[in-house]
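The structures considered in this document are given below.
What follows draws every value from the coordinates through simple rules; no lab data is involved. The structure displayed is predicted, hence computed values, not measured ones. Cβ atoms are built from the backbone, for glycine too; each structure is taken alone.
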Structure I
Amino acid sequence: MNIIQLLHPKALIDFVYDDSTCRQALEIMGNHGFTAVPVINHEGEYVRTLAEGDLLWFMINKELCGKKELEQYSIKDVKIKRNVEVKPVSVTSSIDDVLLMLMNQNFVPVIDDRNMFIGIITRSDVLKYCHGRIDHKDNDNNSELQARQ
């Protein structure tokens with residue numbers, strides 16, 4: 001299976017630029033209920049994934065209390081606090097590669113061969129795909145059993 005079939009293209013998802021303010025990132029996450037958002041540069045390259053925990057620790061370390069204070073800082077100022085870095089997959093990666101990564105994160109960023117961010121694949125979409133494959137196999141097996149009887 002080609003993972004491109006599960007891709008949510010860049011044009012249809014929310015992301016932030018690496019020079020966006022922390023407030024902009026927080027508002028995108030808050031408005032859409034996201035726990036993380038892809039970060040790209042203005043050339044379109046994937047930079048990293050910013051999680052709400054990264055912003056929370058940044059606010060704690062800087063002793064910031066409100067959104068207004070976050071306008072003074074860029075996403076570049078925020079350090080990643082997670083043990084597991086969210087790495088992108090190539091558009092030519094296998095579904096198995098994506099599945100393994102989704103065990104620890106909600107989405108996987110997808111890049112092309114020039115490191116350009118082209119979209120994401122979500123955990124829920126991969127689970128739906130896998131469920132469909134299992135359900136399809138179960139139906140095939142049931143049909144075989146009925147044919148034998």
Structure II
Amino acid sequence: MSEKFNELGKNLDKTKLGYYIDNVSRLEIAHLNFEFEKIGITFSQFRVLNWVWRYKELTQKELHELVKIKPSSLTTILNILIKKDLVKRNSDDNDARIRIITLTNKSLLLEIEAWNIINNFDCKIKEILTDDEYEITLNSLRKLMSAL
């Protein structure tokens with residue numbers, strides 16, 4: 001095999017932007033999970049709750065499209081949130097196949113605490129980066145997200 005191919009993959013993890021995006025994301029999720037554990041949820045559960053907090057009521061299909069995870073993963077998270085009395089799943093009055101996800105009073109009380117955790121993490125990032133670096137990074141990541 002050619003020597004050129006033997007070099008493939010060496011140090012790619014240290015030279016490609018995706019490596020750093022992935023690792024920053026993993027560190028963020030680990031940090032947020034540690035903080036969210038204090039209020040009894042995970043980051044994944046927060047992502048689902050966030051959409052229900054925004055819209056107050058969504059079908060399970062709408063929620064799936066917003067959260068962008070596998071339907072089975074969403075069902076698992078919803079089942080956990082139901083057990084924790086943070087959301088309710090009801091059948092639609094006109095179509096029993098449609099599941100409506102709504103909030104509970106308990107989840108409404110959790111919303112401010114959860115968003116404080118997110119805001120505190122953002123403040124931590126702002127302590128590390130200058131204002132210009134923060135804005136450039138934010139705009140660059142938005143540009144990548146919209147293009148990909």
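Here helix-only ellipticity at 222 nm (-39500 (n - 2.57) for each DSSP H run of 4 or more, over all residues; to 500) was calculated and came to -12000; which of the structures I, II was it taken from? Of the structures listed, the value fits I. Computed over structures I, II, mean count of other Cβ atoms within 10 Å over residues 18-25 reaches its largest value in I.
If you line up I, II by mean count of other Cβ atoms within 10 Å over residues 58-65, the top spot, with the largest value, goes to II. Once relative contact order in percent (Cα under 8 Å, 6 or more apart) is evaluated on every structure in I, II, the highest one turns out to be I.
Given a value of 1.2 for distance in nm of label points 7 Å out along Cα→Cβ at positions 50 and 66, point me to the structure among I, II it was derived from. Going label by label, the one that fits is II.
Set I, II, criterion distance in nm of label points 7 Å out along Cα→Cβ at positions 26 and 74: the highest-scoring structure is II. For the structures shown (I, II), Kirkwood radius over Cα pairs in Å is largest in II.
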